[in-house]
1. Using the calculated result 1.00 for FRET efficiency 1/(1 + (r/R0)^6) of positions 44 and 148 (r between Cβ atoms, R0 = 41 Å, to 0.05), pick out the matching structure from 1, 2.
2. To which of 1, 2 does the computed value 15 (relative contact order in percent (Cα under 8 Å, 6 or more apart)) belong?
3. Out of 1, 2, choose the structure whose coordinates give mean count of other Cβ atoms within 10 Å over residues 60-67 equal to 11.2 when calculated.
4. Consider the structures 1, 2: one of them gives 19, 43, 28, 9, 0 for P(r) over Cα pairs in 10 Å bins from 0, in percent, for residues 108-179 alone as calculated from the coordinates. Say which.
5. Here Rg/Rh (Cα atoms, Kirkwood Rh), for residues 172-259 alone was calculated and came to 1.05; which of the structures 1, 2 was it taken from?
6. Which structure, out of 1, 2, was helix-only ellipticity at 222 nm (-39500 (n - 2.57) for each DSSP H run of 4 or more, over all residues; to 500) derived from, given a value of -16000?
7. Out of 1, 2, which structure matches 53, 46, 40 when Cα extents along the principal axes in Å is calculated?
8. Out of 1, 2, which has the highest value for FRET efficiency 1/(1 + (r/R0)^6) of positions 84 and 220 (r between Cβ atoms, R0 = 41 Å, to 0.05)?
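Each value in this text was obtained by applying a stated rule to the coordinates, not by laboratory testing. Being a predicted model, the structure only gives us computed values, none of them experimental. Cβ atoms are built from the backbone, for glycine too; each structure is taken alone.
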Structure 1
């Protein structure tokens, strides 16, 4: 049976870049000759735009299409319908208030949002706003169709959409929790049958407030826009815990060992994880790869 195409449904600011980079490096280095066909192995990740990437993959000869191992994108559920199968979905879920704050401060860090923009204005009326940043964004990604994110006005994500998102989470090959990231990596490593996997933090929001550092009115505003995401997060945490329990009594010790080894890995190679985003940013400015 052929290996399934691993599809990472990358929800913004959910440690998705860190997760994907770990997975990409692991796929390319085992076996190491995959480095020489990295474009195919990683699903033409450098091609700008979702539709051109999908088309590029589908235009490959059948023998080459089977060598595509990974596809990652900020896209909605259903992208598998447009890609060669079989496939297996992966995603990471995050507590919604903290996620919204991370998006807000990251967009300021990127220069995509003026520094003087207040949180309240960004959520309510900013021209920068896209609904999946502020209004039940995680449900929107998971309740999308044909690879498109659910794009309905603020306040119109329904409980039916939530139930669809829950059902799809339940069917996924892997669901991680950002707040339990090390456990997530160990669980994923087990699911893949890998003995080793290491990561370094990538695409981190450097200067930001935590949810306990904003005032009550701001927290309540974010919470009102993310009622369904909050329920989805609770469901994802239950699902995650069930899988941890099923992993057996040795799992906790395995996580402790992993943390120690990963810390040593970052002492040796942490500089590289800082360098990669700078290289990517430069290539994007030169229009050599997509954003």
Structure 2
């Protein structure tokens, strides 16, 4: 039985891929759940500008789901609509979707509702579309206390099975970075930090853990990616780039307060990260 296509690719992105031009995938959860409007719209425009102004004039492809389709690249009108969804009551116009949520969300085709993709689901869709590079703020991992309650992000198994280079500022600092690095090693995922021997922690350039590997150029990353393919490895690759404007200790204090509040409220699963990110932002005055 032939597979039906679930991809709706923006013409600009489709053209770039057909010409083997650089295309950079972007997630949509940060726009729908990570930042309020209009800050999220400003971020979307800034990211697009940065990617387009790169030396190779890459094409940005924000990924989301809508009307039963995986959207690879969004028009300016779609970006505006997605970003404005963060203002809706209980945010019912945008549902956070990881890989496990994709089949049901796409099959149901909820009217006027966006499926905001996480790192895991963005990787999945990017790979289906033939995009091998994905940039995000921070990747998921093992939550603090995860050795007890097994709260582990779907980002990690997706990195183990989907050959996409994920570039981020490190693992989100609200997580247990040590356990996350151990899990990535167990899963066989290549991990390196760009221009540093230290593994970053999202807000901070250093997590206190040594980077498993170091790379100093985009050429090194590309060479490692294709070498992995030559070896028959089907994993992704995590390349971390330290935050050049760190907030450090102040953010860690805010994280501890937010974790205590989340535990008191009984939050779990995919509701934890959006709450913690907003709480940390509020407590650190947006730092």
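1. Working: 1: 1.00; 2: 0.65.
Of the structures listed, the value fits 1.
2. On the way: 1: 24; 2: 15.
It was calculated from structure 2.
3. 1
4. Working: 1: 17, 41, 30, 12, 0; 2: 19, 43, 28, 9, 0.
For P(r) over Cα pairs in 10 Å bins from 0, in percent, for residues 108-179 alone, the value 19, 43, 28, 9, 0 is produced by structure 2.
5. Details: 1: 1.05; 2: 1.03.
Considering all the candidates, the number was obtained from 1.
6. Details: 1: -16000; 2: -11500.
Working through the options, I get structure 1.
7. Details: 1: 53, 46, 40; 2: 47, 47, 40.
Label of the source structure: 1.
8. Working: 1: 0.35; 2: 0.55.
Of structures 1, 2, the maximum of FRET efficiency 1/(1 + (r/R0)^6) of positions 84 and 220 (r between Cβ atoms, R0 = 41 Å, to 0.05) occurs in 2.
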